[in-house]
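*Asks:* Next come the structures, one after another.
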Structure 1
Amino acid sequence: MTPIEIEKFVRSVVNAKIMKSLMIWGAPGIGKSSIVETVARSCKLDLIDLRLSQLAPTDLRGLPGIHEGKSKWYVPEFLPRKGTGILFLDEINMAPPVMQGVAQQLILDRAIGAYKVPDGWYVWAAGNRREDQAAVFQMPSALSNRFIHVTVEPDIKSFSAWGLANGLSEQVLSFLAFRPSLLHKIDSAAPAWPSPRSWVLADDLFKADLSIEPAVGPAGAEFDSFIAIYGSLPDFDSILDGRSKAKFPEEPSKRYAITTGLCLRINNAENALNALRWLSKVAESEWVQLMITSLFPVLRSKGIFGDFVNRAKADSSLMKEMNDIRDLIVGG
């Protein structure tokens, strides 16, 4: 499943109040934790994120003490005691078996000793897969059989939508639209390799005018070559203002850069319509469709999607020129 599909699935689990434990599988750096954070925020749930690989059994089980002449386990203060939320056991299968055994009590029984997980709290976990060359331990079958299992796969559409909403630079997003195979490419022989997580780090380096190779490895050299084309792109402002007579370039890299760059610069419905009017005249329909796919999340995030749809429907000439993708606008 793509990150967008899993986010939708997990949100439905919350809406249906399915309190069974959930296990999210996926390669390192693919965004498992981000999905849980996004769902918690959108569903207004508290989130406690525990990295089990960094904890010892006593960190979760608590420490023994004496109370009124009897031994008692004092559970850690970070475990939830009220309200509603998600208790997220990240990196669960990177934890040694003894630690997984302690976590198993939370997952199977929703309790450790006298401590009980509050009724309004979900217990979810995440981990890497063996095939992703991660240092993981085998999950016991009794534990595995108690989970709802979902697996995250890399997906450029999901990452682009997230990047557009979170301010990633147009150059990084344009490059990945042009070279989607470099969104996630594990290289066990190199310390740095591309993943959704490392591209976010690379974006920080790029904005600081630094090389991105320390974050994404050799993919940084390809990115540098891609950046060299930006000086020859049409003037974006004239396109958004409806004044441009520029042609659509032949090179695919420039085409990806233009469609992404226009989306990120749109500030109102008229900008969006002008960009589509220009593109529908100079480019094949698949490029207009690509722009619309990237454009809709931007318009929704800026609260101008409804205005755009109303204006688009009223523009009969635009609808005629774009009749093969009219359903995307009318039904989007």
Structure 2
Amino acid sequence: MALCLCLFPFVSFGDSALEADGLTPDERNNISVFAKVHPSVVFVTNSKIKQNAFSLNVQEIPAGAGTGFIWDKTGLIVTNFHVIKGADTVRITLFDQTSYRAKLVGAAPGKDLALLRIEAPAEKLIPIEPGDSNKLQVGRKVLAIGNPFGLDATLTVGVVSALDREIKSIGNRKVKGVIQTDAAINPGNSGGPLLNSRGQLVGVNTQIVSPSGASSGIGFAIPVQMVKTIIPQLLKYGKVMRPVLGVNTLSDVVSQRYGIKGVVVAQVSPTGPAGKAGLIGLNRDQLGVLHLGDVIVGIDGKSVHNQDALLSVLEYHKVGDVVSLIVVRDNKKRAVTVKLAAPQP
């Protein structure tokens, strides 16, 4: 029996991907992104002022901590609203460990975003370059930098697990279009940046799904495109300025109790958009019996089952836009066009 020996050049698969310094291209990218962005990430601590019941002395009590990042050279800092909620004092610690007291510029609790400002030298303020979250794809690499469990400047790496997720923020409002990632996000990472492989900001880390409260491979981030639209409003008004219909609505709890599907119009401003379009609210007859007026069940072709659904659509509009409502009155549906107005101060 003949023995055939086939000789091939020896290839070391383990070494072929290494650079001259012994690092893989992916490792070099991780190191480069961290070095670039680390100086832009800050430690956010909040405290509450309490009076000692025995000595009556006033003390600052630590109330929580999280992460934030520098938005621009004027000292604007972005973080999650839940990181600073209820705080009497908020302090920002920069990468060089200098600390500054922060002032609240504005907040969007429904999107879990807060905008702060510190008075720090411009040379210490290194903003993160904004990216484009619309260009993200499932499987694309992302990196998170934060302060989990108080351990500052921690880098985790993962991928985009899913896009267009929906989560609940403070106040039970739904946030749509959220990024899901498996990059480890733990308590303390909240408010920190989610980055692409170029070190650009693509999201703000906000929540995890975990029974234990630690990372389970399911984290969520507010997309940067949403952040870009909210920050100018927080700067100008201190809150998100959503255009209005000019109505007060009945709470979802009450509507559901009576089996009403849609958003019940409780009151209508006569001079507001809805009033000019002929909508009516709840009214009582001569015997004092309360009767339904209009119930909003659709807007711009989308079904409306509750207040959150209605508000979510309005958030994508601006003052002066015309929307098409589907309302039910006396068990009859009809279409109404309404020109949105600015909220009254």
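Throughout, read-outs are computed from the coordinates displayed, never taken from laboratory work. Everything numeric here is computed off the predicted structure, so don't read it as measured data. Cβ atoms are built from the backbone, for glycine too; each structure is taken alone.
*Asks:* Quick check: 2.9 is what I get for distance in nm of label points 7 Å out along Cα→Cβ at positions 74 and 202, calculated from one of 1, 2. Which structure matches?
*Replies:* Clearly, the read-out refers to 2.
*Asks:* Computing Cα extents along the principal axes in Å, for residues 26-65 alone gives 40, 27, 9 for which of 1, 2?
*Replies:* 1
*Asks:* Figure out for me which of the structures 1, 2 the number 5.0 belongs to, where distance in nm of label points 7 Å out along Cα→Cβ at positions 154 and 258 was derived from the coordinates.
*Replies:* Matching structure: 2.
*Asks:* With percent of Cα pairs over 20 Å apart, for residues 218-273 alone as the yardstick, tell me which of 1, 2 scores highest.
*Replies:* 2
*Asks:* Here helix-only ellipticity at 222 nm (-39500 (n - 2.57) for each DSSP H run of 4 or more, over all residues; to 500) was calculated and came to -14000; which of the structures 1, 2 was it taken from?
*Replies:* Going through each structure in turn, the value belongs to 1.
*Asks:* Can you spot which of 1, 2 the value 267 was calculated from, given it is volume of the Cα convex hull per residue in Å³?
*Replies:* Answer for the origin of the read-out: 2.
*Asks:* Follow-up question, since we're still on this one. Which structure, out of 1, 2, was mean count of other Cβ atoms within 10 Å over residues 106-113 derived from, given a value of 22.6?
*Replies:* Matching structure: 2.
*Asks:* Sticking with this structure for a sec: If relative contact order in percent (Cα under 8 Å, 6 or more apart) is calculated from each of 1, 2, which structure is the one that comes out at 16?
*Replies:* It must be structure 1, since only it matches.
*Asks:* On FRET efficiency 1/(1 + (r/R0)^6) of positions 42 and 186 (r between Cβ atoms, R0 = 35 Å, to 0.05), which of the structures labelled 1, 2 is highest?
*Replies:* The maximum falls on structure 2.
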